[in-house]
Structure 1
Amino acid sequence: MAITPNSVVLPQSAIVYNLSLAAVTACATRAPTATASLTGANIFLLVPATTNGVRIDKILAKGCSNSITAATVAQTITIWEWDGTTAFPIDELLVTAVTPSTTVASYQGQVVYTNFVLPSTHALYASTSITTTASTTALSLSALGALY
């Protein structure tokens with residue numbers, strides 16, 4: 001399909017990608033990280049590379065420990081853009097300490113993007129600055145957007 005100045009490129013379908021940050025080791029760097037070092041640096045895949053690219057509208061973070069009253073720990077979640085060879089830190093979400101209960105919600109945070117499109121060969125990764133456990137400080141991430 002030829003794209004002219006009046007053409008509108010519309011998304012093919014909505015996406016939601018999820019990543020569990022339960023029982024993961026903290027990432028100790030904010031430096032650009034080569035593909036071969038991502039696992040060792042505790043940087044985890046959130047949005048895989050796609051055929052035509054993906055628009056990211058929002059990233060949600062949620063406390064998700066297997067204990068309903070487990071508090072989150074103050075920390076940062078780093079979002080990394082991977083270009084096929086290296087991951088670069090591009091954003092961070094601040095996680096605050098919240099003690100949930102049967103009447104108090106667990107931690108929730110989000111970042112909203114207005115014009116963030118990953119090219120087809122790029123992916124998003126995420127890491128946390130604090131080691132988490134499934135029973136106390138677990139987090140989950142969701143990336144929402146659309147495929148092109």
Structure 2
Amino acid sequence: MPVRLTAKDAQQSLAAHVAVKGAELREKYGPNIGWKELLRILEDRTFCRYPCEIRFDSSALLAGEMAHPVAKGPLPEDGFTMHVHPVFMTQLQRVPYLVLYQLVLVNYGEFASSDDAEAFGAAALNLSTDDYYQTLCDMAESIGGCGSV
């Protein structure tokens with residue numbers, strides 16, 4: 001009799017997978033992931049499945065949102081523009097926190113949850129998920145919002 005996987009099984013599998021991928025990313029590009037490493041990560045299809053460029057532009061962001069990927073076309077292969085709030089243009093060392101969080105949307109689409117994003121980013125930056133989440137909250141407060149990362 002075939003084993004049936006549930007949506008919960010798939011979500012648990014993805015959560016474990018993203019944490020492992022984050023640790024692998026840290027191993028390859030760490031221990032300190034800054035702006036230069038982030039740009040290399042976005043070119044590495046092992047960690048960023050589709051082409052992705054960063055644009056410091058808030059026009060595609062919701063109020064209080066710090067970063068979000070926007071598809072360039074109907075297919076993921078067309079690539080993404082990662083919109084990052086312009087305030088972080090002068091804080092490049094903080095941009096990896098935002099982009100790594102959003103990278104799960106690029107790689108896994110809407111199936112990825114905020115928990116997956118936190119697990120991936122925290123593992124990549126060698127932080128606890130609580131410390132990573134708190135850093136993101138502090139960054140959100142710096143732009144006057146506590147909305148989506």
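Every number in this text was worked out from the coordinates using simple rules, so none of it is lab data. Worth saying up front: this structure is predicted, and the values here are computed from it rather than measured. Cβ atoms are built from the backbone, for glycine too; each structure is taken alone.
Thinking of 1, 2, which structure, once distance in nm of label points 7 Å out along Cα→Cβ at positions 88 and 136 is computed, gives back 3.7? Each step should come with its number before you reach the end.
Details: 1: 3.7; 2: 1.1.
Clearly, the read-out refers to 1.
Work out which structure the value 0 belongs to, where helix-only ellipticity at 222 nm (-39500 (n - 2.57) for each DSSP H run of 4 or more, over all residues; to 500) was derived from one of 1, 2. It would help to have the intermediate numbers written out before the result.
Values: 1: 0; 2: -15500.
Traced to structure 1.
To which of 1, 2 does the computed value 0.97 (Rg/Rh (Cα atoms, Kirkwood Rh)) belong? Mind showing how you got there, number by number?
Numbers: 1: 1.03; 2: 0.97.
Of the options listed, only 2 reproduces it.
Which of 1, 2 yields 0.75 for FRET efficiency 1/(1 + (r/R0)^6) of positions 40 and 96 (r between Cβ atoms, R0 = 35 Å, to 0.05), as computed?
1
Comparing relative contact order in percent (Cα under 8 Å, 6 or more apart) across structures 1, 2, which is largest?
Across 1, 2, relative contact order in percent (Cα under 8 Å, 6 or more apart) peaks for 1.
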